[in-house]
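I've put the structures underneath this note.
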Structure 1
Amino acid sequence: MASQWKIYTRRGDKGETSLIGGTRVPKNHIRIEAYGTVDELNSYIGLIRDLEISHQYKKVLIEIQYRLFTTESLLASDKNHKTNTLPVLEDKDILFLEDEIDQMNEELPTLNSFILPGGHPVVSHCHVARCICRRAERITIELSDNHYVDMLVVKYLNRLSDYLFVLARKLAHDLNAPETIWNART
């Protein structure tokens, strides 16, 4: 019988974990917080993908999930140690998101105000994912203050939050769900 991979190693039982490259850090290290938040985002996008949305949106979300695993790898790597070749983010990944945003925007009415998240469960899930993405971006920027971070990671997360916002609007449009404009009390 082939040996099975065990999920537990017991090496983290004292509150530390290893980066790609072997460096041990506390589990509350900002680098762990950054890639852990991207992992949370990836899982949430998986939830959106499991909802009743068109095959085209699901296909794009799978592509995004692949790029988020790349992002996690980049954030989890220790640049001070030689590691195996890591996957890469490229400018074309950001252009992919921009193209998707532009295509969706062609069918949407112009927006001149903030909108309240909501209107339909799938739309609300997109807004929650957008907020998780913004949190991942903020943590990654904080990480970059003291540690190396490929700035394409920050750029990708920034563009992805834009994509998730426009996806929420497009799904609201497709589902004939209301978009509630925020009216500031003055």
Structure 2
Amino acid sequence: MTRIGVFGGAFDPPHLAHHTLAKAALDQYALDALHIIPTGSAWHKTRALSASAHRLAMAQLAFADLPKTVIDPRETLRSGVSYTFDTLQELQREQPQAAFFLFLGQDQAAAFEQWHRWQDILKLAQVVVAHRPLEGQEATQWQNGGLLNVQRLAMPALKVSATHLRHCIAQGQSTDAYLSPQVRRYIDQHRLY
């Protein structure tokens, strides 16, 4: 059976933790393909995202060294709000015999029960949660709650966020420890953030 991974996010910008998660997913789940899916119009984001063309281009650069990754533009091409449920349904129609694995960061997992049709997502894909350092209530919520039949992705906890990186870039600070040189060069060339 074909094993397809799905890893969505804003990727604004894609950073070391995203790359580490993708590599761990490919290695630990013996995936035939991992779809990296930059979100289109995100229902849960309060700020405007960078243009989808930039986020797709940065994702191409960030994951270029990982074989079996597919930068999938489907959500950026969709009009209106973009939901993971719709994306999984589309993928399942395209490959009805495949097994799907949805990879989430721990921060996303903490809010998973607020996602559109989250119960149905659990029927379409095996949800796999990667560890990410959380503080306060989010950490407690994940520890004390938790969904049934959710698997854990073993990977080092990397304390980095796209929000922090955008701030560093805006201040002209180094991001060498968290962004690939290719992605940083792209950001600087296009004056993002």
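Since every read-out is calculated from the coordinates, none of them should be taken as a lab result. The model shown is predicted, which means the values in this text are computed figures rather than measured ones. Cβ atoms are built from the backbone, for glycine too; each structure is taken alone.
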- Query: Here distance in nm of label points 7 Å out along Cα→Cβ at positions 48 and 72 was calculated and came to 1.7; which of the structures 1, 2 was it taken from?
  - Reply: 1
- Task: Assign the value -11500, calculated as helix-only ellipticity at 222 nm (-39500 (n - 2.57) for each DSSP H run of 4 or more, over all residues; to 500), to the correct structure from 1, 2.
- Result: 2
- Query: With distance in nm of label points 7 Å out along Cα→Cβ at positions 128 and 152 computed per structure, which member of 1, 2 shows the largest figure?
  - Reply: 1
- Can you say which of 1, 2 returns 82 when volume of the Cα convex hull per residue in Å³, for residues 112-167 alone is computed? 1
- Query: Comparing mean projected area of the Cα convex hull in nm² across 1, 2, which is largest?
  - Reply: 1
- Note on the structure: Candidates 1, 2; FRET efficiency 1/(1 + (r/R0)^6) of positions 32 and 56 (r between Cβ atoms, R0 = 41 Å, to 0.05) computed = 0.75; producing structure is 1
